[in-house]
Every structure is written in structure tokens, then in C-alpha cells.
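Asker: Structures incoming, each one as C-alpha cells.
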Structure P
């Protein structure tokens with residue numbers, strides 16, 4: 001349904017070394033809702049639990065307790081094959097380090113998620129990848145090996161790759177952290193445009209308060225908990 005949240009967390013807890021003397025709980029009953037098309041900044045100091053939270057939302061790790069729904073589907077009871085399938089078709093990722101394959105062209109890098117998910121013909125994959133490369137402003141460099149692109153260009157390829165499966169949710173983990181100010185702004189605005197035009201929900205992890213203020217709302221993670229949300233700066 002249209003009003004079904006893309007992400008809903010209820011009472012999410014995550015512990016490491018469960019049952020051992022050094023068992024440590026790093027998320028303490030997190031509740032969070034992200035609706036379709038929302039662009040949400042996630043902020044917090046190092047060690048606050050942001051990465052753990054993102055890994056759980058991205059179905060890369062399982063919570064110790066609580067409920068996690070992705071596009072209305074409860075995920076905590078799914079097996080690994082079902083999680084992989086849901087992740088591949090519903091969630092895109094953009095990381096601080098682009099993780100491109102340097103010897104592959106920009107287009108070939110964007111095709112990788114489609115190859116992994118299957119169900120798309122080679123010609124259709126190449127066409128979709130080329131369209132995405134053009135969308136991020138890199139059409140002249142489509143066939144260039146990723147290793148020959150600038151840092152800002154590489155990160156734009158990574159954004160295109162994250163959108164390859166037309167995901168409902170894009171998880172962007174410090175995607176501008178290694179970029180200069182101009183390149184960071186280009187990547188941020190690209191993500192904002194995609195969110196608005198396609199209705200893609202974005203969780204944007206950042207330490208940059210200026211970029212955070214340009215998001216729809218700001219979620220602060222403090223000591224493994226979500227802090228009460230303050231009014232958005234634009235509303236003050």
C-alpha cells in the first residue's frame with residue numbers, strides 16, 4: 001500500500017558476543033519509521049551505533065530482538081536466501097569508499113547488482129546502466145575504466161550502481177566523506193533529485209551538519225538509542 005512505511009523498526013536491539021562474559025548490547029530498543037520518498041539524515045558520534053543500525057536496516061546483520069519491516073514485510077524470520085533476495089531487489093547501497101572494480105568500465109560497475117540479482121537480460125542491463133551513467137552526468141566516461149575517473153566521478157558511478165535495481169530504499173553511508181566540497185555537493189544533490197523524482201527513501205549517514213540540514217529530517221543516534229527528534233532547522 002502507498003502509505004506503508006519503507007522501513008519500520010520496533011524495539012530493535014543488537015548485542016555482540018551473546019552468552020559470553022563480554023556480551024555487549026550496542027542498540028537498545030530502537031524505534032524508527034521511514035516513509036516513501038523521505039530523505040533522512042542519520043547523525044551521531046563514532047561508536048554511537050550508526051553503522052550497526054545501517055547494517056540491520058540493510059539486512060546485512062540480524063537484530064538480537066525486535067521487529068524490522070522493509071516495505072511492509074517482516075524480515076526477522078526470513079532465511080538467508082530470502083534476505084538476500086529482498087535486499088537485492090529493494091535496497092541500494094552507497095558507501096564512503098566507492099568499492100568500484102577499477103578495471104571495469106563505469107557501465108560494467110553499474111551492471112554488477114543486476115548481474116547478481118538475475119532476471120534481467122544482458123542488453124537490458126547494459127541499457128539501464130548506460131541510462132543511469134548518463135543521469136549522473138558521466139555519459140562521456142561510460143566506457144572508461146573506473147580507476148581512471150576522479151574521486152567525485154567514481155562516487156557518482158557508485159550512486160548509479162546503488163540505483164541499478166530501482167530500490168525503494170537507498171542506504172548512503174558517508175557517501176560524501178572523502179570528497180571535496182564541490183564534489184560532495186554534486187553527489188548530495190544527485191541523491192536528493194533521485195529521492196524526489198523516483199520516490200526513493202534515503203538514509204543518509206553524515207557528519208556534515210550543513211548537508212544534514214538540507215535533508216527532510218535528522219535522526220540522531222546517541223549511545224545506541226534514537227534521540228528525541230528536534231524541529232527541523234528550516235521550521236525554526
Structure Q
């Protein structure tokens with residue numbers, strides 16, 4: 001049995017990056033009864049947490065909200081923490097495949113929703129604090145795309161072209177950004193459209209390609225007025 005499973009030893013040291021006070025209070029209350037988990041630092045941004053951590057013993061885990069008031073990118077936040085040797089667990093209320101995919105690319109251990117019950121959240125923090133992956137449906141769906149949507153099997157290069165073109169760039173601009181010829185970009189777009197059509201998800205127009213890219217988590221869901 002590891003320390004994180006309730007054995008003897010020093011409690012795991014947990015940091016939290018969360019700019020909603022009520023959420024921070026709630027997570028603290030969840031972890032307080034757990035002798036093996038110690039929430040030692042809370043901050044509203046990753047730089048604030050890292051600055052405070054300079055004078056503390058090393059953290060075993062940082063629980064990170066995806067969407068923060070400082071407008072920081074999840075991928076950048078995860079990389080900043082992991083560059084300091086700290087593993088990351090995403091704790092979010094937002095159903096945004098793009099943000100989760102972005103964080104996953106940077107190497108988070110998993111994703112847990114704020115709406116989960118207390119035992120689920122505590123178990124996720126415990127596993128992540130011991131360095132284990134926390135595999136949930138939300139995380140898998142964000143990485144692999146909506147499981148209800150047929151996978152079109154795009155290559156990495158096709159994904160790159162799709163993201164640039166569907167986000168509004170012209171084919172000539174995509175060519176410059178990728179180092180491809182414009183004809184090659186148009187060939188890629190034709191193959192991408194064919195793959196979506198073969199999967200029963202036709203995308204004959206640029207708007208359709210944008211919708212497919214959002215569905216598959218390659219582009220962010222259009223902003224709404226709510227935050228995670």
C-alpha cells in the first residue's frame with residue numbers, strides 16, 4: 001500500500017490553482033478529513049502558486065482549474081508546473097474538449113469534474129498525488145473526440161491544416177504557416193473532406209469544416225458568458 005492509499009508516511013502535499021473562492025473552500029473541505037492529503041497552497045494563477053511554492057517544501061500535485069481569470073492557456077499552465085517537477089490534475093466544471101485536449105497534450109494525469117461527488121474527487125486527487133493517471137470518460141472523450149462521433153482518422157499534418165484553415169486562414173496563408181505549397185494544402189483539404197464524408201459527417205464548406213473541428217476538439221467551442 002502506498003502512502004497515498006492511506007499508509008503511514010508524510011502526507012502528499014497538494015497545491016490548488018483556482019480563482020473561485022467557493023471552489024477552493026469546497027476542495028479544502030473535501031480533503032481536510034484525509035490524513036494522507038494536505039492542501040498546503042492555494043492561488044488564483046499558476047505564477048502566484050509557483051512564487052508561493054519557492055519557500056515551501058516541494059508539492060506532490062497541483063489541482064488546476066482550466067479556465068482562469070488571467071486568460072492563461074491551460075497548456076502553458078500545465079507546462080509551467082511540470083517544468084518545476086509538479087504533476088497536474090485538471091479540476092473543471094466546463095465541458096470543453098479543446099481546453100481538455102490542450103491540457104492533455106502538455107501531460108496532465110487526468111481530468112475530474114467539479115460536479116463529481118466527494119468520494120470521486122478525493123479518489124482522483126489521491127491517485128494523481130501518487131503519480132497515477134486518473135482515467136475518466138471526460139478525459140478520454142476529449143482526447144479521442146466525442147465517442148458518439150465516428151473517427152475520421154486524420155493524420156497529424158491533416159489535423160494541422162484543418163485547424164488553421166477552419167479557424168479562418170486562407171489556403172495561401174496555411175501554406176506559408178506550414179511550409180507546404182498551396183496546391184498541397186488544397187489536396188489535404190480535399191482528402192480531409194473526403195474522410196469526413198466517408199465517416200458520414202460531410203463537410204463541403206469551410207463553415208462545415210469549422211463545425212467538425214469543434215466537434216472533434218481541434219478548435220475551441222465558441223466562447224459563452226459562463227466560466228468553469
Structure R
């Protein structure tokens with residue numbers, strides 16, 4: 001496999017990503033040799049990825065999006081899942097570089113497709129966490145909350161990720177891994193991308209409002225599980 005000159009960005013939002021890649025006079029694209037690969041790992045909108053790909057092509061650079069699924073524990077264990085959007089040739093160049101730090105690398109489709117799938121992943125997770133936070137107080141009807149959560153975790157309707165989040169809420173474990181501030185930002189990206197694709201996303205919009213409420217309440221620095229504070 002040919003060597004691959006690569007630069008990647010993993011920052012908090014696309015405004016920061018734009019400064020990294022495109023800032024006038026001192027940007028990453030300007031420093032990259034022709035034929036190198038630009039890899040956007042940050043969670044952004046699909047539109048930003050397409051803008052970056054156009055800017056990269058104008059400089060003779062290849063581009064892919066490769067947002068990751070996972071947070072600090074997966075990163076420390078080398079188990080992040082990369083969702084790659086790009087041509088088969090570019091993805092083939094990236095896979096050997098990413099494999100040592102990845103639990104899996106998936107080629108999702110063209111440039112921008114990896115980002116769309118990442119937004120779907122984050123929205124689905126956020127919807128589940130918000131729903132569990134809202135529902136857990138029902139255990140006050142006489143169920144012991146920890147027992148109720150343990151039983152939910154054994155029922156197929158509860159995903160492994162949701163079960164872990166539900167247990168963290170029971171344990172009041174709100175230390176930051178995927179902070180609510182970023183959850184809110186990601187739901188904004190979901191809404192923006194949905195509007196661009198003319199996709200109706202009412203459940204995502206309702207869940208985005210819940211996380212914005214948590215941010216206004218001062219919980220933006222908590223882990224996503226801190227949304228449970230709204231209900232207790």
C-alpha cells in the first residue's frame with residue numbers, strides 16, 4: 001500500500017474546523033503537499049464536509065470525512081469506530097493508518113455520507129438517553145429505580161448504549177465524556193442537515209429542545225446522562 005500523507009481535524013464544531021483548514025494565510029490546507037488526504041473527523045454538517053472537499057480539490061488534495069463513534073473510554077482502548085465517506089481509493093489509503101487506533105473502520109459511501117451516518121448515530125443515542133431520563137421517575141410508583149433499570153437492561157428494546165446510560169443516571173454519574181453542550185451542538189447539525197435534505201425530523205427537534213433546556217439550566221458541562229437532572 002502506498003504511503004499516505006494525511007492531516008486530520010477533530011475539533012468541537014465546524015467554525016473551529018473552518019479555522020483549522022481554511023483560515024486565510026495560515027491554514028492546514030495551505031501546508032499540505034499535493035495528493036495528500038484531508039480527513040475531517042469532527043462532527044459537523046454534511047454541507048461543511050462538501051465545502052471542505054471543494055477547497056481541498058482546488059489545491060490538488062483528496063478529502064474524506066471520518067467521524068468517530070465512541071468517546072474517551074473507546075479512544076483510550078483503541079476501539080473508536082470510524083465512519084468514512086470518500087472514494088474507494090482514498091479509503092483504501094486511510095484504512096491502514098486508522099486501523100491501529102480503531103475498533104472498526106467502515107466505508108459508508110461518498111464524501112459527506114460518513115457525517116450523515118454519524119449524525120444519525122448521535123441523534124439516535126441522544127433520543128434514547130433523553131427518553132430514559134424522562135421515564136426513570138416512573139419508578140417512583142413503587143419500583144426500586146436501580147432494580148427497574150437492571151431489568152430494562154435485560155429487555156431487547158433497550159440498547160447496550162442506552163442501558164449503560166441509564167445505569168449512569170441511577171449512579172448520578174455525570175462526569176464529562178460526551179458533554180451536553182456538544183450534544184446540543186450535534187442536534188443542531190442534525191437539524192441543519194435535515195433541512196438541507198428536506199427531511200422532517202420532529203423527534204430529533206423535540207429531543208434537541210430537551211438538551212437545550214438542560215444547557216439553560218446550567219448542565220452543559222455534564223455528560224449526556226446529566227439530562228436526568230431535569231427530572232429529579
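Readers should treat all values here as calculations from the given coordinates under stated rules, not as data from a laboratory. Computed from a predicted structure; not experimentally measured. Cβ atoms are built from the backbone, for glycine too; each structure is taken alone.
Asker: If P(r) over Cα pairs in 10 Å bins from 0, in percent, for residues 53-132 alone is calculated from each of P, Q, R, which structure is the one that comes out at 19, 42, 29, 8, 1?
Answerer: Working through the options, I get structure R.
Asker: One of P, Q, R was used to calculate helix-only ellipticity at 222 nm (-39500 (n - 2.57) for each DSSP H run of 4 or more, over all residues; to 500), giving -15500; which?
Answerer: Values: P: -10500; Q: -13500; R: -15500.
Going through each structure in turn, the value belongs to R.
Asker: A value of 2.5 was computed for distance in nm of label points 7 Å out along Cα→Cβ at positions 189 and 213; which of P, Q, R is the source structure? Please list the in-between numbers first.
Answerer: On the way: P: 1.8; Q: 1.1; R: 2.5.
Source structure: R.
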